[in-house]
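Undergrad: Next come the structures, one after another.
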Structure 1
Amino acid sequence: MTQPYTGYDRVAVVTGSDSGIGEAIAITLAEAGFDVGVTYRSDRAGAESTAEKVRAAGRRCDVRALDLTDLPRAARRMLAAGRGGRIINITSVHEHAPRVGSGAYCAAKGGLGLLTKVMAQELAAAGITVNAVAPGEIATAMTGNEDVDPHTVARPGIPVGRPGHADEVAAVVAMLAGPAAAYVTGASYVVDGGMLLMGPQAGSHLPSGEWRDG
């Protein structure tokens, strides 16, 4: 018999939450009632800015530089506490689809997607669910659209017709982090405005072979 997720301590650690999608996730979880640990690799100022927004939502926040060795310890503490929990990995549409010139990135995201499924199997009995969220093009610094309203950017090749907003990714994370998602594990939630649906159509309507250059 699997162990239920009881007690439901609303505490979350969000890696890379100094900007972009991570920042949006931290703020959205705070608004959902979570205390948040904000982590960063090099942008302390960005992390502190995120922390201010978390506290403005009425939640506690701690800011720390990211040390990857902390993550296994955090997982072990979750197991030792015996109350279950949630692990939500942020992958990419390139967990599911290749992109020319991005072999290392696609391999990393694909590997994380499969690791998510293995962890889901291994941790389910402890009441810990493990899922992935796979964003498409999101208006962040990574895609060259930081501080841009995605509704003003045309993307004819995406069914929704625009890039996504980081808050739209964060909303899916918040859903998976909640107690109502207790029966969801090992899944990958694509947040891409329908981008991955366009494979055959996009392939038959490309006007040239420039895509081969990455």
Structure 2
Amino acid sequence: MEGSFRFLGRLWRIFDEYVEDIRGAAPAAGPLELTDDVKALRRKTHQTIRKVSQDIEDRFHFNTAISAVMELVNVLYSVKHPTKDNRTALSVVREALETAILLLTPIVPHITEELWERLGKDKPAADMPWPDFDPAVASEEEMTIVIQINGKLRSRMTVPVDCDAEKIKADAQADEKIAAFIGKNKILKVIYVPKKLVNIVVAP
């Protein structure tokens, strides 16, 4: 209970920080030119809709749904507050806050309805349609690959999600830490587990 109370307090505070600025912001739509942190917020918003929809509609897992919204609020706190004339960035913040409110409405309606009303909404949050996510926006642009030598973690690297497997293996071998670990040892095999890891097998 205490953890839930703290989370709702964090949601309320970030809402108070933005409510005056986002009232006039148009809803975020289509491809947008965004800074990295705001782009990450928009991606997280759509990932959260996808996650909560699966957890509540398909599995009835309310705890994990709340955890997903907590993560979204954490990302909101990490975004540098856009200036009032940056309407595009504020539209993304508005989308994130409205999403958090709507996703939490089945769980804590007494809180979310008050926040929804403060946004100047005519209809109750409970009467609004469930948010939709855009798969293109929700998709990750990069992924983290673990690099192992003989099965032991030695480094990590970030690559585009559509990066070719051979390039990933080559980049792993060229990693500064990995090159130092390998030294003059002979590489016997390089194993790539898609989207997870590269394991470089070297001779003893």
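Values quoted throughout were computed directly from the atomic coordinates according to the rules given, and no laboratory measurement underlies them. Quick caveat: nothing in here was measured; it's all calculated off a predicted structure. Cβ atoms are built from the backbone, for glycine too; each structure is taken alone.
Undergrad: Once FRET efficiency 1/(1 + (r/R0)^6) of positions 90 and 194 (r between Cβ atoms, R0 = 30 Å, to 0.05) is calculated for all of 1, 2, which comes out largest?
TA: 1
Undergrad: With mean count of other Cβ atoms within 10 Å over residues 98-105 as the yardstick, tell me which of 1, 2 scores highest.
TA: 2
Undergrad: Quick check for you: by FRET efficiency 1/(1 + (r/R0)^6) of positions 82 and 186 (r between Cβ atoms, R0 = 30 Å, to 0.05), which of 1, 2 is greatest?
TA: Across 1, 2, FRET efficiency 1/(1 + (r/R0)^6) of positions 82 and 186 (r between Cβ atoms, R0 = 30 Å, to 0.05) peaks for 1.
Undergrad: Which structure, out of 1, 2, was distance in nm of label points 7 Å out along Cα→Cβ at positions 114 and 178 calculated from, if the result is 5.3?
TA: It traces back to 2.
Undergrad: Can you tell which of 1, 2 yields -16500 when helix-only ellipticity at 222 nm (-39500 (n - 2.57) for each DSSP H run of 4 or more, over all residues; to 500) is derived from it?
TA: Computed on structure 2.
Undergrad: Now for a separate question. For the read-out log10 I(q)/I(0) by the Debye sum over Cα atoms at q = 0.14, 0.16 Å⁻¹, a value of -0.91, -1.16 was computed from one structure; give its label from 1, 2.
TA: That value comes from structure 1.
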